[in-house]
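Engineer: So, here's a batch of structures to check.
What follows is calculated from the coordinates using simple rules that are stated; it is not laboratory data. Fair warning: this is a prediction, and the values are worked out from it, not measured in the lab. Cβ atoms are built from the backbone, for glycine too; each structure is taken alone.
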Structure 1
Amino acid sequence: MSGTDTSRERLQSRALRLEYATIAWNLGEAVFTIWLGLAAGSLALIGFGTDSIIEVFASSVVVWHVRPGHATDRPDRTRRALRLVAGAFLLLSVILAAAAARNLVSGQRASGSPLGIAYLALTAVIMFTLAMAKRRTAETLDSAPLRSEASMTFLDGILSALTLIGLAMNAVFGLWWADPAAALVVALAALNEARENRDEAADLV
C-alpha cells in the first residue's frame, strides 16, 4: 500500500470518527430537546430536535460515502451523496418554515426552559467545534459531501445559538415571536444550502 493510500485511509478514518461523534450526539440531542420543547411548548426546541434527526441522516450519507474500501472520487457516487444531503437540507427548511409560520400567525407562546437554554449553549460549542474539524478534514480529503455536511453541522450550531437567543428573549422580555422567528431564519439558511448542494451535484460530470 502506498503512502498516499495510507494517508487517505487515515483521513477517511478521521472523517468517520467525526461523523460517528455527530450521530451519537444528535441522537441524544433529538430525544432531549424534543422532550424539552413539548414540555415548554417551544417550536424552536422541537425544531432543533428535528434538525438533529435530519443531521443524523446527513451524517449517515457521509459515512456511506467516505468509508474505506469505497471509491469516494467516483462522480456518480459523490453526486448521489450531495443530492441526499441537499434533500436533508430541504426537508429541514420545509419543516421549520411551516411550523414557524403557523406559530407566528397563531401567536402561540412558548414557556421558558432554563435547562433547554443551558443545553443549547453547550450544543453550540460542540457543533461549531465539530463543524470546523469536519471542514478541515473535508478540504484535505477533497470530499464534497463531507464539506456540505460540515455546513449542516455549522448550521446546527447557528440554530442552537439562535434558539438560545429566542428562548432567552422570550423568557426575559416576553418577546414570544423571537422563538418562531429564530426557526424561520434557520429555515431560509437551510433552503440556501439545499440549493447549493443541488447545484454542485449538477455540475459533476
Structure 2
Amino acid sequence: MKKILAILSFLFAFSAISSGQDEHGTVCRLVVVDGDTLPYATLPVVRIYGEKVFKSQRQRRLYDKLVRNVKKVYPYAKLAGMKMREYEKMLAPIEDKSKRKELMKLAEASLKAEFEDDIRKMTFSQGKILIKLIDRETGETSYEIVKELRGGLQAFFWQQLGRLFGVNLKEDYDPKEEDKMIEEIIEKIEAGDL
C-alpha cells in the first residue's frame, strides 16, 4: 500500500510540473532548455534609487515639501485621468452637441460638489503640480482638456488667468528633464516606497 501511495504522489507531483504548475498550484509557463524543463516567469520592474544627497538643509526641506505635495495631489490626478476616460466613453456615442454639453454640465456640477472644497484648500504649488500630473495621467494639457470640454473661449480665459499667476496650462509634463523629481517621487509612491 505504501508503494502505491508513493507512486501516486510521484505521478501527481510530476503531472503538476509538466502541466506548468508550481508547488503552490500557480500556473506558469515552461521552457525547455537542453532537454530540461524550467519554469519561466516575467518579473516586475524594480527601480533602485541611491540615497538622496543634498547640498544644504534648504534643498532637503524643498525636496520634502515636493514629496508632501505630490503625495497629496497624485490621487486627484489619478482620479482625473480615470474620470476623463469615463467621460470620453460616455460622450463617444453622443452626436448631438446640445446633449453633449448638457452631459458635461452635469458632470462638472457633480465634480464640483465632490472635489471643490479639497481643491480650494490646495496651495499654489500643489495646484501647479496637479496641473502637470493631470497632463501625465490624461496625455493632454489642462488647456486642451478645458478647450475640448468647455470651448476655446473658456480655455483662453483660464490660460490668461493662469498666466497672471505664473501658471501655464499649455505646459507639457516632462518626466525626463523638468519634472524628473516628480516622476521619481511618483514611481516611489507606486512601488510603495513612500
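Engineer: Tell me which of 1, 2 gives 1.3 when you compute distance in nm of label points 7 Å out along Cα→Cβ at positions 29 and 133.
Structural biologist: 1
Engineer: If you work out mean count of other Cβ atoms within 10 Å over residues 141-148 for 1, 2, which one comes out largest?
Structural biologist: 1
Engineer: Comparing structures 1, 2 by relative contact order in percent (Cα under 8 Å, 6 or more apart), which one has the largest value?
Structural biologist: Structure 1 comes out on top.
Engineer: Here mean count of other Cβ atoms within 10 Å over residues 53-60 has been calculated and equals 9.5, so which of 1, 2 was it run on?
Structural biologist: Source structure for this number: 2.
Engineer: Upon calculation of Cα extents along the principal axes in Å from the atomic coordinates, which of the structures 1, 2 produces 85, 58, 32?
Structural biologist: Going through each structure in turn, the value belongs to 2.
Engineer: Could I ask something else about it? Which of the displayed structures (1, 2) returns the greatest value of mean count of other Cβ atoms within 10 Å over residues 45-52 on calculation?
Structural biologist: Structure 1 gives the largest value of mean count of other Cβ atoms within 10 Å over residues 45-52 among 1, 2.
Engineer: Can you say which of 1, 2 returns -22000 when helix-only ellipticity at 222 nm (-39500 (n - 2.57) for each DSSP H run of 4 or more, over all residues; to 500) is computed?
Structural biologist: Only structure 2 yields this read-out.
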